[in-house]
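Chemist: Some structures are shown below for you to check.
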Structure 1
Amino acid sequence: MLNNISLKRNTLGEKAYQSLRDEIISLRINPGEMIYEPELAAKLGISRTPVREAFSMLVKEELIEIMPSRGARVALISEQKVNEAQAVRETLEVKAFTDLAKIWNGADDKYKKAELQILETISKQKEVVAKEDNILFVHLDEDFHNAILELAGNQTLQSVVHQMRGHLNRMRYLELEEAHHAGEGIKQHEHIFQAIKANQVQDTEELLLQHLRKLELTRPQIIKKYGHFFH
């Protein structure tokens with residue numbers, strides 16, 4: 001019985017973590033905003049224990065800060081952290097994407113199935129752009145990148161990139177709101193995937209880096225406009 005209870009708590013803690021993490025990263029909860037265990041527990045319909053577990057996981061990711069006797073505060077966006085995460089993500093994803101470009105075999109059933117899934121993801125991205133749904137767009141953007149990482153076969157890499165995106169994606173939501181570049185991003189996904197399928201390793205690297213860096217020049221203006229979100 002104790003093991004079952006523990007498992008249930010862990011599951012609820014993970015769900016609370018994912019729910020709160022999504023709201024923080026998508027800026028539905030703003031940087032600097034306070035969040036409280038009792039309110040979040042009531043909102044999710046769970047006890048405070050799994051919420052506390054969720055807080056602990058988010059503290060490790062540096063997405064919230066515990067304020068003694070007050071609650072928790074959503075961490076401000078760190079410009080330094082964004083830049084560091086960007087550099088790490090580029091290094092890891094370039095390795096995975098180019099590795100896949102070297103081995104892609106369109107005649108293999110494994111890759112045929114993967115191609116259908118990736119093309120479906122790109123198609124769904126086009127649909128949500130038309131609806132101006134930035135939250136779903138970012139999720140689908142991650143689905144595209146995750147599909148490539150999964151095919152590259154490195155689970156540790158996937159886990160590290162997931163954490164890197166936690167800090168990058170808050171910046172990306174601001175960029176989507178200001179620059180409206182989602183349509184361009186989809187075209188870049190298509191070009192990257194075409195290069196992978198054609199085993200064009202150098203083109204894959206160049207196109208991916210262009211994709212990942214496409215809004216670096218706009219960041220100073222965004223940071224200036226939303227200065228209260230940053231430190």
Structure 2
Amino acid sequence: MNVVIYVYDGMTMLDAIGPYEILRNVKKTDIKFVSKEKGEIKADTHFIHINSKYSIDEISKADVLIIPGSSNAFVREMKDKKVLNWIKKIDLSTQKTVSVCTGSIILASTGLLKNKKATSHWKAVNMLTQFEVNPVRERIVSEGKYITAAGVSAGIDMAIYLVNELKGEKAAKAAQLSIEYDPNPMFNSGNYLNAEQDVIKLSEEIMENDAKKDLSLWEILVNARTLLKLKKNTDN
């Protein structure tokens with residue numbers, strides 16, 4: 001199984017690494033990190049870097065394409081015609097095209113999710129309506145060959161779901177056990193629908209402060225309208 005994970009400057013690292021850790025524990029799976037231009041890719045924190053060995057010009061097909069999300073950088077990616085055309089080209093060969101967090105908004109920008117249900121990070125999920133996509137607040141949404149996952153950590157759940165779909169239950173369980181993924185969090189605040197309003201407000205403040213590190217001043221000015229929609233996107 002050939003898996004391509006699209007990576008880009010400003011992405012949320014766990015969006016890519018979570019699925020990677022599951023999929024690397026599946027037999028006969030080859031995983032490539034692919035970016036617009038190969039080389040060093042910086043996370044949205046500007047603290048962790050990974051090396052992309054392949055550019056999108058070198059990769060034209062895959063069994064699985066994974067599109068991770070980001071704090072703000074997805075706004076740049078969703079407007080990049082070269083990236084969007086590459087995603088559509090790869091999609092012609094995939095068994096599954098999947099996203100994590102705001103990666104679903106990049107995917108929606110291609111038109112591939114039009115008239116379908118999809119999810120995303122709770123802060124951004126309603127942005128999907130801009131692309132005639134039906135947003136839903138669910139952990140994982142499967143629509144034919146397309147699978148979208150909610151924010152960040154949901155990418156791990158999505159990858160287990162994906163392995164079960166393509167390789168069967170035993171392979172999925174073995175991959176899950178390999179990383180000892182047995183979540184039992186101290187608090188029941190990991191779902192937007194369960195979180196208290198003061199917790200939501202604090203979380204928004206944290207994310208907005210982090211987001212300021214992500215885009216350059218020029219990118220913020222160019223994308224101001226989209227970023228304003230993101231800021232106002234949370235439901236009451």
Structure 3
Amino acid sequence: MSGAVFHGVRAVLFDLDGTLIDSAPDLGAAAEQMRVARGLAPLGVARYRSSAGMGARGMMSVAFGVTPEQPGFAALREEFFDRYEACIHDSTRVFEGVPPLVDALRERGLKWGVVTNKYERFTRLIAARLPLFSSSSCLVSGDTTAHLKPNPASLLEACKRLDLAPSQCIYVGDDERDVAAGQAAGMGTVAALYGYLGVDARAHEWGADASIGHPMECLGLLG
């Protein structure tokens with residue numbers, strides 16, 4: 001754990017994939033199904049892990065070397081969405097340390113919530129299945145507002161729903177765009193180093209106020 005201690009915090013907001021839940025196995029499995037359907041050899045789900053935080057864009061890049069700018073990406077993305085929705089509950093789990101962290105936050109009288117770029121089509125399925133989310137005070141998905149992170153719109157929407165100022169919240173995430181969004185919103189930021197950091201990630205350069213190597217370390221940042 002490193003970084004400042006936050007004071008006056010009334011809510012802790014979290015990214016979803018790679019911060020609260022490990023969804024990489026199901027994301028990777030959906031992409032692997034697409035390769036097999038095309039007669040291509042499986043790459044192994046582990047190959048997809050570092051790109052899991054990038055959603056369909058990351059999965060299609062690993063599976064087929066296709067980027068959003070290339071022809072055919074949109075069709076691949078829609079097929080991926082359908083396959084992912086069908087296996088979304090197979091292997092996704094809450095990260096170790098997250099449930100006790102949430103319990104501890106609630107014992108301190110703090111609210112917690114989720115702000116993710118993942119579309120509501122998927123977040124509502126995950127939230128309905130995993131008991132953890134029953135105590136969440138807000139769930140803002142990637143299509144809740146008109147803008148994805150690093151734009152701060154979704155974080156500001158969360159503040160509106162919580163009836164709190166951004167300065168009363170901190171945001172925890174495992175991607176540089178999470179830190180950028182939190183900073184733009186006027187929140188304290190925490191880099192989750194246990195998440196889906198890509199091989200080229202330089203988390204120490206993101207400019208987060210603090211970093212943690214385990215979810216429970218977040219408690220030590222709250223004054």
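Chemist: Tell me which structure, out of 1, 2, 3, gives 36, 18, 15 once semi-axes √(5λ) of the Cα gyration tensor in Å, for residues 20-147 alone is calculated. If you can, show how the numbers build up before the last one.
Modeler: Details: 1: 36, 18, 15; 2: 22, 17, 15; 3: 30, 16, 12.
Label of the source structure: 1.
Chemist: Suppose distance in nm of label points 7 Å out along Cα→Cβ at positions 76 and 108 works out to 2.2; of 1, 2, 3, which structure was it derived from? Show your work: numbers first, answer last.
Modeler: Values: 1: 4.8; 2: 2.2; 3: 4.3.
Derived from the structure labelled 2.
Chemist: Compute distance in nm of label points 7 Å out along Cα→Cβ at positions 52 and 180 for each of 1, 2, 3 and report the one that scores greatest.
Modeler: Details: 1: 4.8; 2: 3.3; 3: 2.3.
Of structures 1, 2, 3, the maximum of distance in nm of label points 7 Å out along Cα→Cβ at positions 52 and 180 occurs in 1.
Read-outs: derived from the displayed coordinates by stated rules, not from any lab. Remember, it's a predicted structure, so these values are computed and weren't measured experimentally. Cβ atoms are built from the backbone, for glycine too; each structure is taken alone.
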